[in-house]
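We did not get these values from a lab; they are worked out from the coordinates using the rules stated. Values in this document were obtained by computation on a predicted structure and should not be read as measured data. Cβ atoms are built from the backbone, for glycine too; each structure is taken alone.
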Structure 1
């Protein structure tokens with residue numbers, strides 16, 4: 001996930017719901033970022049969003065209030081979003097599939113501007129990309145389409161072996177689809193893909209140790225809200241096992 005994306009997102013808030021800037025009282029925006037409030041990088045994305053609001057003439061305290069809520073795990077989104085709704089937010093801005101779906105389940109009337117949702121049509125966020133309809137619109141990502149590229153880069157790291165171990169979080173809506181796309185890309189490239197799914201961070205140590213025992217030297221990590229949030233822990237535990245890692249730095 002990149003800073004310029006969040007600046008552009010702020011511009012989209014104004015374009016999609018221009019009434020925010022003309023209300024008699026300041027409107028509340030509920031922002032649910034990916035990652036952790038303890039991460040300077042993740043915090044920089046929130047600041048980029050605020051900067052983008054200022055660039056389009058929406059000043060905090062005068063035109064809008066930005067209510068930022070971080071979730072420690074996907075299960076926390078429902079409570080977080082319910083709290084924002086109770087505060088009377090005029091728009092919800094969730095980042096990632098899990099937060100976006102939670103917002104969709106909880107309101108059919110408050111506008112939702114989502115970001116980095118892998119397959120918004122497939123998971124029911126919008127009716128179509130051209131005509132989203134309902135109360136949601138936003139930005140999808142292209143990571144599914146890059147599955148072949150990720151496999152190719154992982155093979156380059158693992159050379160001369162044509163075996164790639166694949167770590168993915170099984171508890172989110174796009175996980176199986178992205179795993180299937182990666183499996184297809186590996187088969188097309190005559191690469192053996194050895195996949196292991198996890199359901200919690202508690203599974204990391206044993207899963208990575210099992211990969212190491214079976215000869216892994218390169219692990220391709222599926223990018224998801226979960227793996228983004230826990231990226232430092234994943235990298236540290238992989239390093240403990242002496243594994244080479246490849247992952248995208250930005251959603």
Structure 2
């Protein structure tokens with residue numbers, strides 16, 4: 001039986017026992033963790049708990065990260081009283097498929113029906129989640145339907161007190177200032193967003209020494225992202241020579257990612 005607890009200052013380190021399990025160490029990763037600690041602490045002060053942690057025998061196994069869509073200043077047309085689920089993650093292969101993720105989502109659904117703290121006690125209209133790719137465990141595009149979510153417009157949704165309404169998306173338009181350069185956005189809600197940004201920057205400079213590269217935090221530099229509107233970001237995303245690149249490939253095939261960069265720089 002899993003025990004689910006809300007995030008507090010006292011159990012904040014448990015999040016990193018899950019997300020950073022069996023992950024690389026180093027200064028860049030530590031910096032990414034610092035950014036995430038700051039973000040989590042700021043959200044606790046402003047909204048309350050935006051994370052639930054599942055424990056088994058007092059060991060943290062899985063977490064769900066969520067927040068009001070209205071808090072996401074880097075996207076347009078935010079919907080009132082809608083909760084955005086960023087991720088549901090279980091780091092431990094031996095405990096996957098045993099219900100930790102389902103327990104987390106069910107606890108969140110229960111909160112949403114009575115009025116969660118992060119909505120100041122107002123009942124949630126509906127939940128939305130973006131199914132990003134993953135090489136670990138069950139993918140979210142398979143997990144969400146198992147939990148009753150339906151396919152929406154580039155997202156999954158679960159109605160709570162209201163009817164689902166798609167968010168009006170703005171079309172990405174290349175900016176002249178991005179020509180022959182790279183713009184990298186990272187999301188501090190994931191400690192590996194900053195890792196992506198700095199590692200990608202170093203890989204690019206090792207190959208293209210004079211390539212202009214700019215890095216932005218989407219929560220702090222949201223105006224920069226709004227100038228280049230796209231889907232929400234889980235960890236990080238790059239725009240190369242005015243073109244959006246496959247960010248997931250960075251994690252699975254670095255050489256293939258660099259090849260795509262070369263192709264976009266030559267276009």
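Could you tell me which structure in 1, 2 was used to calculate FRET efficiency 1/(1 + (r/R0)^6) of positions 29 and 125 (r between Cβ atoms, R0 = 30 Å, to 0.05) as 0.95?
It was calculated from structure 1.
1, 2: which one has FRET efficiency 1/(1 + (r/R0)^6) of positions 117 and 141 (r between Cβ atoms, R0 = 30 Å, to 0.05), as calculated, at 0.55?
2
Looking at structures 1, 2, which one was P(r) over Cα pairs in 5 Å bins from 0, in percent, for residues 61-188 alone calculated from, given that it came out as 2, 9, 18, 21, 18, 14, 9, 5, 3, 1, 0?
Checking each candidate, the match is 2.
Kindly point out which one of 1, 2 the value -10500 was derived from, the read-out being helix-only ellipticity at 222 nm (-39500 (n - 2.57) for each DSSP H run of 4 or more, over all residues; to 500).
It was calculated from structure 2.
From which structure (1, 2) was distance in nm of label points 7 Å out along Cα→Cβ at positions 45 and 157 calculated, if the value obtained is 3.4?
2
Looking just at distance in nm of label points 7 Å out along Cα→Cβ at positions 53 and 229, which of the labels 1, 2 belongs to the structure with the highest value? Write down the numbers at each step before the final one.
Numbers: 1: 2.3; 2: 3.8.
Top value of distance in nm of label points 7 Å out along Cα→Cβ at positions 53 and 229 goes to structure 2.
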